[in-house]
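> There are structures below to look over.
Here, each number is a calculation from the coordinates, and none is a lab measurement. Values in this document were obtained by computation on a predicted structure and should not be read as measured data. Cβ atoms are built from the backbone, for glycine too; each structure is taken alone.
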Structure 1
Amino acid sequence: MNWKRIFRWLKITVLVYCIIGIALFYLQEKFLFHPQTLPGSYVYHFDTPFEEVNVAMNGTDTVNMIKFFPEDSLRKGVVLYYHGNRQNIERYAKFAANFTKNGYEVWMEDYPGFGKSTGERTEKKIYEQALEVQKMATSKYGRDSIIIYGKSLGTGIAAYVASRSDNKKLILETPYYSVPSLFSCYAPIYPTRAMSNYKIPTHEYLADVNYPITIFHGTGDGVIPYRNAARLKKMLKQGDEFITVDKGTHHNLATFDLYTKKLDSLLTLR
């Protein structure tokens with residue numbers, strides 16, 4: 001047996017492992033967030049009636065938010081929509097129609113560094129700003145008229161807000177168990193929990209939500225694997241729902257009748 005050759009390949013393997021691990025650690029922000037910034041002078045154009053709102057958190061951090069309105073002046077309530085990890089509100093604005101057609105306002109904020117929102121991005125700040133939007137909603141609507149909705153990255157943020165406030169319902173589209181567990185789906189040989197700067201433990205937050213939860217996830221999701229989201233089933237209480245969309249992907253659940261009909265039924269319930 002050629003021990004020198006074995007030892008040489010072992011050193012190469014360890015070196016490659018370390019190099020990839022270091023790269024994953026320092027590039028994790030780029031893997032997790034894909035923002036597109038917009039100048040403050042940028043003018044939004046949407047088909048749905050809307051209002052742009054800037055919420056000053058402090059001297060440096062400002063949350064830019066769009067309020068989408070239904071055509072009918074008589075409104076059932078508000079959906080607080082926490083979007084995914086790409087671009088900004090413009091990418092997700094088309095989904096507001098799913099709620100405005102049912103008589104709900106939709107409030108959609110951009111995270112720090114997304115769109116016109118400014119300030120340093122940290123997990124703590126994302127939580128604080130998301131919860132501030134919920135507090136603003138309570139000044140206009142009662143708890144029975146506020147729905148928390150999260151999509152992709154926003155599902156963990158929505159779950160956090162839901163766990164710390166009283167609302168009508170929590171709806172999650174393509175959620176994840178936690179950020180480290182999601183990273184482990186792609187890099188199972190690395191200690192992802194220790195390496196992850198962002199934790200966003202969706203499963204922990206769901207355990208503290210004492211009102212109805214509905215989850216949608218597709219079996220063909222190539223971004224957040226179905227098996228990762230399915231772990232959340234253990235956190236659901238009696239009456240909550242985990243709806244599996246057969247062959248649904250990360251980006252097309254809204255094209256399935258199962259999703260649209262169920263969402264409509266949730267929004268028409270009083």
Structure 2
Amino acid sequence: MLLKRLLTALILIPLLILILLKGTTVAFTFLVLIISLVSITEYFRIISPLSNPIPLKVKSVCYIFSILIIMAANKNSLALMLLFLTFNLIAMSIVVVVKFKSDSSILDYLLGEIQGVIYIPLFLSFLILLRNTPNGGHFVLWLWIIIGASDTGAYYVGSNFGKRPLAKHVSPKKTVEGSLGGLGAAALSGLIYGSIFIDNLSFLMAILFSVVTAASGQIGDLFESALKRSSGIKDSGTILPGHGGVLDRVDGLIFAAPVAYLFKVFIL
């Protein structure tokens with residue numbers, strides 16, 4: 001398992017860095033689009049059991065508006081992203097009206113679809129908006145390093161020193177000590193990278209950005225764990241050898257992306 005994880009990381013990490021720092025906006029947008037569509041597919045697998053699958057009409061609406069939201073982010077238009085989110089609700093309302101007579105559970109599908117569109121493509125679109133800002137490539141990479149350091153720090157500190165459960169009904173193995181270790185690792189790595197690659201960054205803001213985005217990432221991790229636990233699923237998918245599904249890898253980044261954009265545009 002460890003060997004598979006290392007091989008997958010050695011292949012993907014250089015490619016991601018190359019696209020992030022040297023690729024065009026279109027290339028990065030396409031990368032976020034692929035991640036979003038695969039994550040949505042895994043999300044639907046999590047929320048819909050085989051005995052009660054989500055109708056194709058619902059999935060189709062979700063995929064279409066996910067693409068449109070990410071295209072709007074590529075145009076750097078937050079207003080257009082929100083407009084497409086609004087039209088997604090209108091389109092799903094039409095599906096409800098048409099399908100309600102034959103399937104009254106369609107309202108549950110509507111809630112799941114809306115949650116999915118907000119949770120995955122909308123939140124991930126903030127990575128595109130962030131990259132479109134000055135020095136945005138380094139900001140996205142900075143965020144990625146912080147989230148990765150938080151995950152790694154939480155795992156090793158929790159494994160060796162963890163005693164108090166963080167959220168035992170959601171993820172029994174996660175501990176308070178692990179969470180704090182993750183925040184500490186995020187603060188250290190974020191401070192080092194930020195000091196080198198982010199201009200005019202104070203010590204306080206580097207630490208604050210690192211800790212707040214890492215905490216957001218931990219919440220995102222717990223949220224996906226709650227989704228999987230409610231459905232009795234261990235991994236969101238098997239597409240990444242040794243790592244599970246794509247959603248398992250980006251769950252923290254999903255919640256951290258809009259927080260990072262807020263910091264970059266309005267605080268830093």
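> A value of 22.9 was derived for mean count of other Cβ atoms within 10 Å over residues 208-215; which structure in 1, 2 was it taken from?
Working: 1: 18.2; 2: 22.9.
It traces back to 2.
> From which structure (1, 2) was helix-only ellipticity at 222 nm (-39500 (n - 2.57) for each DSSP H run of 4 or more, over all residues; to 500) calculated, if the value obtained is -10500? All intermediate terms of the calculation are to be shown ahead of the outcome.
Details: 1: -10500; 2: -25500.
This value belongs to structure 1.
> Same structure, new question: For relative contact order in percent (Cα under 8 Å, 6 or more apart), the calculated result is 14, so let me know which of 1, 2 that is. Numbers along the way, then the final one.
Numbers: 1: 14; 2: 22.
Structure of origin is 1.
> Using Cα Rg over 2.2 N^0.38 Å, for residues 144-199 alone, single out the structure from 1, 2 with the greatest value. Kindly include the intermediate steps, with their values, before the conclusion.
Numbers: 1: 1.33; 2: 1.24.
With respect to Cα Rg over 2.2 N^0.38 Å, for residues 144-199 alone, the highest-scoring structure among 1, 2 is 1.
> With distance in nm of label points 7 Å out along Cα→Cβ at positions 160 and 256 computed per structure, which member of 1, 2 shows the largest figure? Could the numbers behind the result be given before it?
Working: 1: 2.8; 2: 2.1.
Between 1, 2, the highest calculated value is found for 1.
> Work out mean count of other Cβ atoms within 10 Å over residues 88-95 for each of structures 1, 2, then name the structure with the largest result.
Values: 1: 19.0; 2: 16.0.
Once mean count of other Cβ atoms within 10 Å over residues 88-95 is worked out for each structure, 1 has the highest.
> Please state which of the structures 1, 2 yields 36, 22, 16 when semi-axes √(5λ) of the Cα gyration tensor in Å is computed from it. Intermediate results must be reported in sequence, preceding the final value.
Values: 1: 36, 22, 16; 2: 31, 24, 16.
So the calculation was done on 1.
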